[in-house]
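A.B. asks: Quick heads-up: structures coming right below.
What follows draws every value from the coordinates through simple rules; no lab data is involved. Model, not experiment: these values are computed from the prediction. Cβ atoms are built from the backbone, for glycine too; each structure is taken alone.
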Structure P
Amino acid sequence: MYILSYFKRHWKIPVLFLLCAGVFALVLSLYELPTEPVLYASVLCAALGVPALAVDMWAYVRRMRALHELTGSICVSIDRLPEPRAGIETEYDKLLRELWRERSRLDAEYSAARREAEDYYAMWAHQIKTPIAAMRLLLQQGDAPDKAAVSAELFRIEQYVDMVLSYQRLGSDTVDLVLRSVELDRVVRGCVRKFAGLFILKKLSVELEETGLAVLTDEKWLAFVIEQLLSNALKYTKTGRISIYAEGRALVVEDTGTGIAAEDLPRLGERGFTGYNGREERGSTGLGLYLCRRICAKLGHDLNFESEPGRGTRAIIGFPEHPLETE
């Protein structure tokens, strides 16, 4: 099999040898010279060439066998590939190794993304159990359950569903970002109206100041970030108020809640990080702020936090200036 393959690949060499011998014999016969020397020289060349051809054939067969044995393990490693010969084999070897490196990089990225998704869905499943269990308890209280409390838990479930859908969209190859100049006050008012029932249920006041800002952003994704910041403010604020206002080119969501420890501030938004407050609040997983970090990075916005334990937290979304905002 390999010998036949060898001759199919190198058939030009014996054909060229015979053609050269034929040309020499024809030229000598045209000049009426004896052609026996051509036959003698051809036999001598063949005597030298056949052993060389046999050695080359044997090397070819060995390389083909080695490559055939590697077929089953090539998906694992290419370290056992035979050393390439000079010329085109070297270039093919370089190409193969470059393809292998790229494939290994893509495999590593895929494995990391898969592990991240598995961890995310596990945490999300744990997180959504809390409002479901709370709704079940509320519905078991009697014939007239607290509708406001049930609505609040249902609202939390809807938030978690929106969160997982947003995570899926962020992980897709093409994120549906539509950047345009947006009136910030309109987006903020829509988010505050959405949380009005929770503000009333928790008896918290809202101070909403007009910002007068037009920012370059994606309205849907920005609304998601603001809603997550409001949700966190509501979760950790028992009494007092939540204020929303502008500081220069930044939107500030400030609460009078429990605050955040100084050592936790730099890590807010890391995947799976909850900090001291998250450990106290058993239903917290840190997924909301993690998504906020990713979204703000894609939108080109800054997201920072200032806090002091016992004195509340300030979440700050910074909007860099852009010429399109004035168009």
Structure Q
Amino acid sequence: MDSQTIRIINGMQTGFPLELRPFASVGTRLHLSEETIIQGIRNLLETGFLTRFGPFFNAERLGGGLTLAAIRVPDDDYATVAEIVNAQPEVAHNYAREHALNMWFVVATEKRPQIDEVLNRITALTGLEVFDLPKLEEFRLGFAVRLGEDGAIDTHPQFDPAVDKALTNRMPDDLDRAIITATQAGLPLEPTPYHRVAATVGVGVENLMHRLEEMLRRGWIRRIGLATNHYRLGLKGNGMSVWNLPDDQVTTLGQRIAGLDFVTHCYRRPRHPPTWPYNLFVMVHGADRAMVGERIGLLEELLGPANQGHLVLHSSRILKKTGLRLRTSGGVDGCSV
């Protein structure tokens, strides 16, 4: 991968500007031409190094529901069950993981009560028990891949922009929903992408950019930028570590863990005893499993006697990965998380 491509990947995972010629503005910062950046992103999408480019929406901030779910699938039925789960439009991500609970997926809905409807539907279609593990507290969400000129690869923290608390009391109106529908599959790869989106939704470009800025400040949009395929780039280690911590310490310890540079996601989730005693989920990525193992060791040292047991569930396959899809009839089909 040449140095120009590395600069595009490292420099465009967040913070894409709301300007009339945003690629030119990024080009000034990265010392690349507007056309080089546009063609570079197009090539990376076509070759699978990127999964998408554009806004990443937050289903919960938009008033929707979001949960992580897991099921235990017999090996002989795995392909059939994966097809059933992936066919549900509300399922955004689905991973095969190395554990008795071997299928883990994210469900996003337009309204929070609809989560139960989706999980009950999957239970009815598969005949399998679904473990519902909604987020109770969020300590960290988001990471960016960092590529070195020498070929080294790692992660670094990525934080959402600050949410203006005074703007959190409004739900999306018709124009907001039209903008989400027009951009949920990505932004146009052309010098003036916001002009194309504005024409699609029937507003002026300045009005459109104002709305997108408002969506960022409301927390409806987490970020605007690139989504990397970290497996394709070489970040092969993907360990979802789960920890059994005292309930009266989990918040303090979760906040402490979230401050570590190599932690990309950190949540408190409910236990499901006796099958699932774990209440803290910590995602750790690395160049390989050995690096992930070293980092899990650091977590063990940090937690000390508070660690009452833990597991590391490595992902073996991506079964489905999409961003938010808003139906024209008003439903949410999925969410980037």
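A.B. asks: With helix-only ellipticity at 222 nm (-39500 (n - 2.57) for each DSSP H run of 4 or more, over all residues; to 500) coming out at -10000, pick the structure among P, Q it was computed from.
C.D. replies: Q
A.B. asks: Give the label, chosen from P, Q, of the structure having the highest value of distance in nm of label points 7 Å out along Cα→Cβ at positions 33 and 121.
C.D. replies: Comparing P, Q by distance in nm of label points 7 Å out along Cα→Cβ at positions 33 and 121, the maximum is at P.
A.B. asks: Thinking of P, Q, which structure, once relative contact order in percent (Cα under 8 Å, 6 or more apart) is computed, gives back 13?
C.D. replies: This figure was derived from P.
A.B. asks: Here is a further query. Quick one: Rg and Dmax of the Cα atoms in Å, for residues 9-136 alone came out at 19.4, 56 when computed from one of P, Q, so which one is it?
C.D. replies: The read-out comes from structure Q.
A.B. asks: Work out mean count of other Cβ atoms within 10 Å over residues 25-32 for each of structures P, Q, then name the structure with the largest result.
C.D. replies: Max of mean count of other Cβ atoms within 10 Å over residues 25-32: Q.
A.B. asks: Determine which structure produced the value 1.7 for distance in nm of label points 7 Å out along Cα→Cβ at positions 49 and 225, calculated from the coordinates; the candidates are P, Q.
C.D. replies: Derived from the structure labelled Q.
A.B. asks: Could you tell me which structure in P, Q was used to calculate semi-axes √(5λ) of the Cα gyration tensor in Å as 77, 24, 16?
C.D. replies: Attributed to the structure labelled P.
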